[in-house]
Structure P
Amino acid sequence: MNTRIAGVPKLDFDRSPFLVLWELTRACGLKCRHCRAVAVKERDREELEVSEAARFLDDLSGMGRPLIVLTGGDPVQRPDLLDIVDLCRERGFATAMTPSGTPSVTEHVIEQLKSRGLTRLAISLDAPDRMTHDYFRGVEGSFDWSMSIISWARKHHLPFQINTAISTLNVDLFDEMATLVEHLGAVLWSVFFLVPVGRASEDMQITPIQAERVMIGMAELASSGKFDVKSTAAPQFRRVLLQRRAKDSSVAFRAGAGGLNQLDHKLKLGRLRSYGSVNDGRGLIFVSHRGEIMPSGFLPLVAGNVREDSVTDIYRNHPLFKTLRDPDLLQGKCGICRYKRLCGGSRARAYGRYGDYMAEDPLCVFKDRIPAQ
């Protein structure tokens with residue numbers, strides 16, 4: 001039975017991204033041990049101004065209405081945050097935000113964000129207990145502040161998701177975290193598989209076998225959980241989903257670009273999830289606080305700047321982005337894998353490990369014996 005994900009448009013990722021991550025600032029009150037942005041306390045004087053942001057969003061409109069995630073650092077450190085949310089709403093963009101678990105986020109801030117049309121909050125919880133979470137985030141009290149943000153989001157009916165960075169510190173807490181996510185009433189659990197960039201180091205990463213076990217657990221939640229589940233920096237989760245589907249139904253499946261059609265429509269994959277496999281530069285684009293255009297925040301290769309360049313032109317035509325979207329250029333075991341069009345492996349992790357963004361993803365345990373067609 002071929003079934004599309006309900007409510008999710010099928011986009012041509014050569015023409016339009018599904019997701020735009022916009023780093024409003026590097027300023028943040030936390031000291032996270034894995035911070036991609038290597039956040040600092042003070043704001044950068046070179047941050048995009050509101051007028052520049054408006055031009056960037058107008059240009060972005062040329063590619064339809066991708067989902068925008070306002071991130072950082074901590075977006076709340078921007079005094080003009082509500083103006084930026086207004087700009088996004090006025091142009092018809094669904095807009096989410098990733099606030100940091102600090103006292104800067106008050107109930108009044110949550111209420112204002114809701115009234116301005118913010119679509120969703122994404123709140124980081126990396127452990128079911130305050131000691132482990134606070135250690136990972138580098139500031140005592142972060143767990144309790146994050147829980148307060150969640151309670152205010154629930155009070156003001158602002159949907160929220162939980163983001164969890166899986167590392168050697170918390171990989172054994174997966175089941176407890178899943179229970180907490182359900183208890184809190186999150187609409188989605190986004191599980192991030194660490195990439196060695198920024199402050200994150202190689203020794204913080206879990207093993208490929210551990211990653212496979214985590215994704216199998218995520219696949220079980222996708223079938224039976226009360227919330228949606230997604231992976232970040234682990235596109236091989238789609239391979240795990242397909243393999244589980246084939247095993248459960250004892251039917252053959254096709255591993256090509258349309259393979260996701262064969263997933264059960266009851267799987268909790270998210271109303272705001274992409275129909276296709278989003279990857280660095282493929283359905284995804286990142287804009288830094290200074291306007292730099294990159295394939296993702298974890299693949300910090302600059303292809304242009306929204307102050308001088310068209311984000312639409314960069315995404316569609318820049319050689320970096322076009323290469324990242326060509327699975328036939330993948331190398332190593334990713335290059336011969338039957339799932340390379342469905343998955344493609346994390347290009348950011350390949351770059352972080354090997355310095356080559358088309359190399360194989362070292363976190364994937366799967367090794368294909370049959371050359372890709």
Structure Q
Amino acid sequence: MKSSPLPFFTYLLLLGGLASFLPGGLQAQEDIRCLTCHGKPGFKKTLPSGKVLELFVDPMQLRLSVHKERKCVDCHADVTEVPHPTIPQKVNCARCHFLGNDVGAPQLKRYQEYGESVHGKALAEGNTKAPVCQDCHGDHFIFAGQDVRSLVNHKNIPQTCGACHLEIYAEFQESVHGQALLKGIKDAPVCTDCHGEHNIRKPQDSASMVNAGTIVNTCSRCHAKVVIMEKYGVKTEQVATYKESFHGIANEFGMLKAANCASCHTAHQIYPENDPRSTVNANNIPKTCGHCHPGANANFAKGRIHLNPKDKSAGIVYWIALGFKILTISTLVALFIHISLDLYHRSKNRRKVLQDSEEVTKKVS
């Protein structure tokens with residue numbers, strides 16, 4: 001005798017019982033009502049505008065994420081009945097992610113930083129394309145930044161940012177930094193290392209990490225560290241020589257028009273000096289310098305860049321600098337000797353005057 005199929009609600013009960021053994025336990029059972037629809041692969045909705053909303057949620061992915069202890073309605077707080085007659089609003093992560101929260105979310109000022117960033121300000125001004133938390137961290141499949149599956153893991157950040165900044169992403173991929181990242185070099189900088197994470201500002205903003213007045217310090221965070229640079233055969237003296245140069249001194253005193261790292265090497269299209277695409281390649285230096293120095297010619301490429309006058313490799317500049325140092329020290333030593341002799345002579349004369357005065361006094365008395 002052929003058995004009749006079980007009623008649909010029986011399947012739900014069985015699924016609910018199975019959920020109690022899955023990661024997430026009791027909350028998985030509570031979410032079963034949502035998964036009745038959202039757990040169906042291919043579940044989607046087409047809006048009047050023609051946009052298709054993918055509404056399928058893989059419950060196993062959700063239970064592996066950092067929000068595995070959370071229920072659907074913890075985030076979708078505006079859903080009060082199932083099925084819900086209207087499309088829920090975008091999840092407001094600030095319900096949990098704020099300084100002083102008591103739900104176990106990280107105690108950080110990330111949301112405040114985001115609100116003051118270029119992305120947060122764009123959103124506040126009504127730009128619907130401005131990225132929000134879900135665009136960078138994901139929606140249901142969220143992992144800690146250290147997890148290689150995370151969208152904000154170090155190696156995945158360029159691709160995450162590139163979802164919006166496609167042209168810059170392409171430039172970065174070809175650059176020396178992008179190529180290093182593709183080789184698995186963990187020291188290779190990515191978008192957030194230069195621009196910040198939640199506190200991203202426009203370059204014109206003085207608080208921006210890539211502002212003309214701060215970008216030298218940003219680049220120096222890696223390029224001034226011997227422990228990082230020596231691993232890849234990159235010199236660290238470039239930072240010191242720049243800061244001692246006219247450009248560096250002018251920049252330090254607030255002259256933002258003075259050339260900085262990005263002025264010569266560009267921001268994203270950074271290539272090795274021997275690469276013909278590099279802006280500091282000998283063939284391209286006249287054009288690069290010409291941005292500030294109209295009329296720059298091939299002679300600009302003849303001199304050494306980041307010249308260190310303290311190193312013998314600087315040639316005649318080293319010997320001239322050494323000569324000035326010896327001359328300066330000799331002059332100071334001679335001046336010190338002269339002053340010392342003069343003081344000694346004055347002191348000797350003063351003692352003689354006092355002695356003569358005492359003798360005169362004795363004779364008179």
Structure R
Amino acid sequence: MLFFKISAFFFSYFSVTAIYVIFMPKILQMVGYSTMQIGIVFALAPLMRFLMPFLFLKYIELTKKVFHIALLVVSFGAALFYFTIENFYFFMIPNMLIGAAAGLILPYIETYAMEHLGKKRFGRSRLFGSIGFMVLGIVLARELESYTVGLNYYMFFVVLTLVFGLSITYKNNDFKKKKKSEIEEKFELKKVAYLWFSLFFMQISFGAFYNFFTIYETQRGISLEVVSYLWAFGVICEILFFYFQAPLLKLDLLKILKFSVFLTIIRWFLLFLFPESLTVSFITQSFHAISFALHHTVAISFLYSIYQNRQLAAQFYYGFSFGLGGFIGALLAGYFYGDYLYLYASIMALFSLIALFKVMPIKA
């Protein structure tokens with residue numbers, strides 16, 4: 001039953017993510033936003049995600065109550081989308097609320113899932129998130145006739161995320177407050193500073209993909225429906241890796257991280273060299289299995305081998321990578337948008353790889 005609840009949560013949460021990542025840029029373009037405005041909007045949520053862990057480092061603890069509040073805040077922010085989307089400045093408010101709250105939700109459940117399901121079952125549960133991402137990518141591409149359709153889908157899956165998030169945690173003794181002795185470790189980012197730099201630059205490179213891949217491809221003659229198939233194909237490859245990746249997690253995690261970042265450099269560079277090639281786009285999407293799925297699980301596993309306070313490690317992982325890296329990545333992608341977008345992205349991934357060569361190996 002626990003496996004089902006966690007899998008359903010991942011399905012709902014990443015269905016929301018699919019709508020936001022794949023279709024929100026196109027929705028905002030429908031409304032009349034410029035590429036720079038889209039970049040700014042997509043920079044707000046990652047910025048809030050980056051700032052939140054610092055509050056929890058000194059002033060707040062991520063408890064079940066805080067998690068429930070975060071779920072409600074995301075639901076409230078989704079409702080505000082309906083009333084603010086036509087005004088660029090007002091639309092910033094719900095994006096900031098959702099960014100701050102969403103940065104707490106996934107680390108809380110993901111840490112619990114990793115601890116209670118184990119690495120093998122965690123990967124298989126997490127793949128339902130990929131399935132949700134893929135299904136919504138295909139379905140909404142055919143249904144997106146107006147921006148309100150996209151908002152309705154978004155709201156529906158936000159509510160589902162709320163329901164399953166509550167079902168996992170409500171009256172669950174596993175979520176009782178930990179004693180201070182269990183979390184006394186002083187959390188130091190400088191402990192593996194170059195690893196944090198690598199995670200940061202990796203997500204800067206993904207800013208070009210998450211925020212502008214749909215627009216980039218459709219402006220080069222590929223239909224929105226075919227672009228949705230590209231997203232879906234990448235997720236299928238991701239699902240396969242989540243299912244079979246467990247044996248790889250027993251190997252040298254640092255070497256696997258280096259390999260995944262190296263492949264990401266190649267991925268972006270191919271998109272730069274062959275911007276109008278549908279074949280190359282499909283090939284680069286297959287790399288998503290390594291550059292996202294494998295990199296994500298290995299990064300979390302590596303951090304868990306370093307830090308005792310795993311919830312805080314997960315928060316900072318999302319804060320530094322998807323947060324600060326996503327914030328800078330969205331702004332720079334909006335600025336660099338054009339023919340050289342993915343050349344810039346490949347250079348950012350190269351910085352990520354260079355930083356990893358400064359990280360000392362640590363046994364998982």
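Matching task: -9000 is the computed value of helix-only ellipticity at 222 nm (-39500 (n - 2.57) for each DSSP H run of 4 or more, over all residues; to 500). Pick the structure from P, Q, R.
So the calculation was done on P.
Say we calculate relative contact order in percent (Cα under 8 Å, 6 or more apart) for every structure; which of P, Q, R gives the highest result? Please report the intermediate quantities before stating the final value.
Details: P: 19; Q: 7; R: 31.
Ranking P, Q, R on relative contact order in percent (Cα under 8 Å, 6 or more apart), first place is R.
Read-outs throughout are calculated quantities, based only on the coordinates presented, and are distinct from any laboratory measurement. The model shown is predicted, which means the values in this text are computed figures rather than measured ones.
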